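Nothing in this text is a laboratory measurement; each read-out follows from the coordinates by a stated rule. Only a predicted model underlies this, so the values are computations on that prediction, with no experimental measurement involved. Cβ atoms are built from the backbone, for glycine too; each structure is taken alone.
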Structure P
Amino acid sequence: MVWLILVVLSLTAWLFLWLGHGGFWKIDPRLPGSKRCTGSGLWPAVDVVVPARNEADVLPETLPTLLSQDYPGRLRVFLVDDHSTDGTGKVARSIDAPILQVLHAPHRPSQWTGKLWALQQGVAASQAEAAPLLLFTDADIGHPADSIRRLVAQSVTGDQDLVSVMAWLRYEGFWARLLVPAFVYFFAMLYPFQRVGDSRRRIAGAAGGCVLVRRAALQRAGGLERIAGALIDDCSLGRLIKAHGRVGGGRIWLGFTRDVISRRPCQGLAPVWRMVVRTAFVQLHQSWWLLAGTVVGMALLFLVPPLAVVFGIGRGVVGRGWFGLWPGLIGGTSWLIMARTFVPMIRWYHLPPMLSALLPLAGVVYTLMTIDSARRFLLGRGGSWKGRNY
């Protein structure tokens, strides 16, 4: 009877997520193709800010993709070397381009996180002849030649204050093949893209690897100073713009693309683990009650269905009759719905649909990552990233 209650709760939760949670599992919306438009008013100037800390290995591959953009309007690129120890600034300066300025971030105040402080330096440096649009993009992100054209077109034609795309993440090895699509899947579960884009809803988010924002909206919202200490900088920026970007609330567009790509592949379990534990406990507002609730909720969603299948089969084998099989049948239905919602993401990453059946394993691993994130907070290593602890 206990198993029956648990599996019914799990099935109810999955039916709600599948049918009533903003279609979070759909690969939608997607960044439209290049807009062939004329008229100087459609292509406002863009200032690109690239925060870079110890990115010397990837910059020769990614920075030229920004410097060779096919964009009709004025374009400037500000790369901010965030106290790198691997010669990032030297590598950037060796890539000669008239639109590129390489800056060195001054000493970081204690109330700022590193990435936001670097972004702030780029925004400040671009104030002279300030462009109306700012593109924040990570140093490991490679862009197609029409990337900025497409982002700007989405912003202008859709009257958006912030446009962001989830960069396509590369993967190598079994664990990365499972956990990278699951990472995006869980992100969309927390921030359903269609609801983020709905101005009537408060939910807001962004994908930090590629964010185009109107400078006027950012200034109206109070600037990056308002979120100076945020570890989850992208979603904090999304909330700031949606709440204060314009009178009545800012407008956000968040979508998918395969063309904006992280050029640094995730290899195995360790890189994904480090990426998640940095902010998982922060996402829970460093609340032990929310952590406990999250662990229970994740167990109900991802652990109960497969265990119920095993339990139901076992009960049936020992002769408990059809009643003994009910938990397994209901748990199996939940598992099928779970896999069904994961299939679009698996296909988006060019992986075999059968891999979607392993979503329970991914859910358990991400639960362990969340617990480890809380453990690191207790040890004073919360938010650890590239040699910094917050």
Structure Q
Amino acid sequence: MTVYNIFTSIETKTNHEYIIYEMELYKMDDKGNKIYALESTGKQPLQADKKTLIHQSLDISDPENTSYILELNLYHKHKLAKEDYTVLEEPMTAIIPLKGFIILDKKWGLSREFKYNETVKETQSGTSSIFQVTITSKPRVFEVKEHPVGDPMDPFTKAKIERALQLRLAKYNFPNQGDASLCGPAAFFYCLLMDRPDLYKQIVKELWESGKTKIGTLKIKSGYDCRHPTNFFKNDSTGYTPKVSCIDWITLASLRGSENSVFDYDSPDDKFSGITTAGNLKTWFEKSGAKILYSINTSLMKQISGPHLTLQDLCRLNSYISPDTHVVVLIAAKMINNQNILTTKNHWIVWTDKLKLHNGLEITEQTAITEKVQLELFSWGEVYNQLDSGRTLGEVMQYSFAAMVVSKIP
């Protein structure tokens, strides 16, 4: 159990004497209830150095790399007013791991800075203050060239993002790379959504507003081309629609683009820049606070030319299936989609249950490879048994190449 000293600072040119803050630190459970590390501080004066007071947290048992959400509300103290003015339409929020309160290393700091700007205008009755807050960046940074801001087909409007988030947080659907080669980021964000939907929501918000965010020490930053994608729409039998949904492009493409130092990910059609290695996935999970508990064939050389998973490997993966772990596997997409003619390793999935026979019993090392099997898994935005009804254990071995077992993201 640990007690942390909680504080933050605000970048502002306003005299600190006029600013009052209220702050809390929390994470959310799967029902949307706040679990507090710091309950509301009540209204407190900002200090001369533009920092808050130091507030002691509750006694916390979480690991220090657990991410929380720091929430800050601001009020303006006016000498002629009886009450303080609330200056925010909604509180400012940022992600921070607990370790960020005990170490000076900036990589453990807030996902974004808190900024406050104040403007004044003249009215007929005299001078009245109008308060305007900006948080790090512009109101939004994503804009598709085919349908820019103001176009009815603009896929990145605030209303569309909020609606998509409501459905996603309700588990109505799951991360889906659509026509893009973003199955690796989709696997990561599926795990994050299941473990910490509050962080998932905050990341979408920060990326949409600024193109930048951070969870643990994992920095996600979308490049200019990623924020202004081309060839974003398709016109086929399903209609004229985006090739990737708005929140999935914002999250998946931004994460994938953060790894590309040479090529900026700029279109769902860009297959090369979207490729994810096992090393990429391991880094994303570890920097976000998770642990790699077990891995098979995940070195770069083995991923390129390594063997298939064995029956023993599959049984070992089965043993790790639990509510506290994720089993992420590299397969040939043909394993779950017979229309795919490629039998090479090209698709990341997440097992959501054990590999079983059709009678419901899990496989063992004595199971014949000719036995037909079933497997509930996450892929392409859906979770269900995606194996063809005739798929055999031997074929699952043939189409499976590498895997890692990951702890929950704290």
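A few points about this structure:
- Each of P, Q could give helix-only ellipticity at 222 nm (-39500 (n - 2.57) for each DSSP H run of 4 or more, over all residues; to 500), but the derived value -14500 comes from P.
- Parent structure of the calculated result 1.03, given that Rg/Rh (Cα atoms, Kirkwood Rh) is the read-out and P, Q the choices: Q
- Looking at relative contact order in percent (Cα under 8 Å, 6 or more apart) for structures P, Q, the greatest value goes to P.
- Structure responsible for 4.3, with distance in nm of label points 7 Å out along Cα→Cβ at positions 86 and 334 calculated and labels P, Q on offer: P
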